[in-house]
Structure 1
Amino acid sequence: MNEYNKEFWKALDELVSKSEVIIDRPKGTVHPKFPDFVYKVDYGYLKDTSSMDGAGIDVWLGSCGKQIDAVMCIVDLLKKDSEIKILIGCTEDEKRIVYETHNRTPYMKGILVRRQEK
């Protein structure tokens, strides 16, 4: 099973390295539909990719490098979908913020899957 885990992270590394990261919601900006929501970590997507919602694969871009740290696996009860969000270069505090962001309402829940190997 550990071999598959390594291959998963390797595949994510390749996907991210071959994609342009677009930050369309920089840290400190307000969500376009929910004015009470302020992004505390840069948020965006991988250009020319697709996720379950039809948009690009979501990324949280932290303040310490380009290493993929973790993924958030999300279930959204309002949209009735699920997807992953890739965390890139996130500090422990930024990981906590992302985790809390995806668990703050009763309609969205997520788990943080940390990268164990480098």
Structure 2
Amino acid sequence: MARIIIADDDELVGEMARDALIAAGHGAGLVSNGADALRVIKARRPDLVILDCNMPELSGVLLVQELRKSPEFATLPVMMLTGRRSDRDEELARFAGANDYMKKPFDPDELVFRVEELLARN
């Protein structure tokens, strides 16, 4: 069982991701903005983080950049789960330090599969 933090300002999407991960045996928590996500990540040190690109207070891309500056979180697996669909958006997220990039709408089974792949790599 992995501990996973999901940060998404779309409550429905966040709950769908959280429920899929919990059903797969993981512990998952949901926050609705980037600033809260950063506080929770620093306090709880999850095994993996799922971030939306567009969030209030701190975007997912800026959040992953902030995490990568810290030695403690430099290797923390980060997946972007976002409505941004362009190749350029994906390049920017990966350049910022995201390990994976999944576009919305998403298949919950594929999300679980990709999360477990990321966890297995670390």
| query | So helix-only ellipticity at 222 nm (-39500 (n - 2.57) for each DSSP H run of 4 or more, over all residues; to 500), computed for just one structure, reads -7000; which one of 1, 2 is that? | reply | 1
| query | When mean count of other Cβ atoms within 10 Å over residues 45-52 is calculated for each of the structures 1, 2, which structure yields the highest value? | reply | 2
| field | Structure (1, 2) behind the derived value 12.5 of mean count of other Cβ atoms within 10 Å over residues 5-12 | value | 1
| For which of 1, 2 does Rg/Rh (Cα atoms, Kirkwood Rh), for residues 69-108 alone, calculated from the coordinates, equal 1.00? | 1
| task | Check the numbers for mean count of other Cβ atoms within 10 Å over residues 21-28 across 1, 2 and tell me which is largest. | result | 2
| message | Among 1, 2, considering only Kirkwood radius over Cα pairs in Å, which has the greatest calculated value? | response | 1
| task | Check the numbers for relative contact order in percent (Cα under 8 Å, 6 or more apart) across 1, 2 and tell me which is largest. | result | 2
| request: Supply the structure label, taken from 1, 2, corresponding to distance in nm of label points 7 Å out along Cα→Cβ at positions 37 and 61 with the calculated value 2.0. | output: 1
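None of the figures in this text is laboratory data; all of them are computed from the coordinates on show. Note that the structure is a prediction, hence the values are computed from the model and not measured. Cβ atoms are built from the backbone, for glycine too; each structure is taken alone.
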